[in-house]
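Take a look at the structures listed below.
Values in this text are rule-based calculations from the coordinates and carry no lab data. Keep in mind that what you see is a predicted model, and the values were worked out from it rather than measured.
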Structure P
Amino acid sequence: MAGPAGLPVRVEVTEILVGGECPVGIKPGQTWEIRDGILPEGMCGSAWNGIQHYVFALRAGGTMPWSGEAEISACCPDPSNPVVFKMTVIQE
């Protein structure tokens, strides 16, 4: 159920492309539950900056035109080791 701040979203690291290692230490399988709009503990600020607009869209009940679903995948901006995040609305 959506609270006053929006729907909760689960963010999961699915893979790290190219070099395969995040310099901040983020690993595949790592997850966060987003219930507010604050940088989650342990997540790189650059990664959060790259995905937060998708998280906010999902929290507001939105979807992306190319998927039409309440699930989005996106990468952090590190061109040497892009971390892929999968964001899904948590059904409560």
Structure Q
Amino acid sequence: MGRARGAAGRRAPGGLLLGLVGAALAAVLAVAAAWSFWVAGLLLASALLGLAAARAALPVAALGPLAVRARWVDVLTCLVLGASVAVLSVVAPR
């Protein structure tokens, strides 16, 4: 009985960071619906670049489900996606 109580009382690792990623995604969707896709694209690019920085700096235990592959693969993927979205949002016609 003590073991079940201890397991239920623990928080999932990376819960705060996962919540911040979800809030950033909700903000991007709200900005895209209310203002423009250009601004939403830049917000999404900044969220991806911030996620790359978090993945590079934080340990795996702090990231939880956001740490999927090797560190360098996650960082490189987020950097490439963030830079690509930023370029596309600036270059795309408004």
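For relative contact order in percent (Cα under 8 Å, 6 or more apart), the calculated result is 35, so let me know which of P, Q that is. Numbers along the way, then the final one.
Values: P: 39; Q: 35.
Structure of origin is Q.
For helix-only ellipticity at 222 nm (-39500 (n - 2.57) for each DSSP H run of 4 or more, over all residues; to 500), the calculated result is -5500, so let me know which of P, Q that is. Don't skip to the end; give the middle numbers.
On the way: P: -5500; Q: -25500.
Label of the source structure: P.
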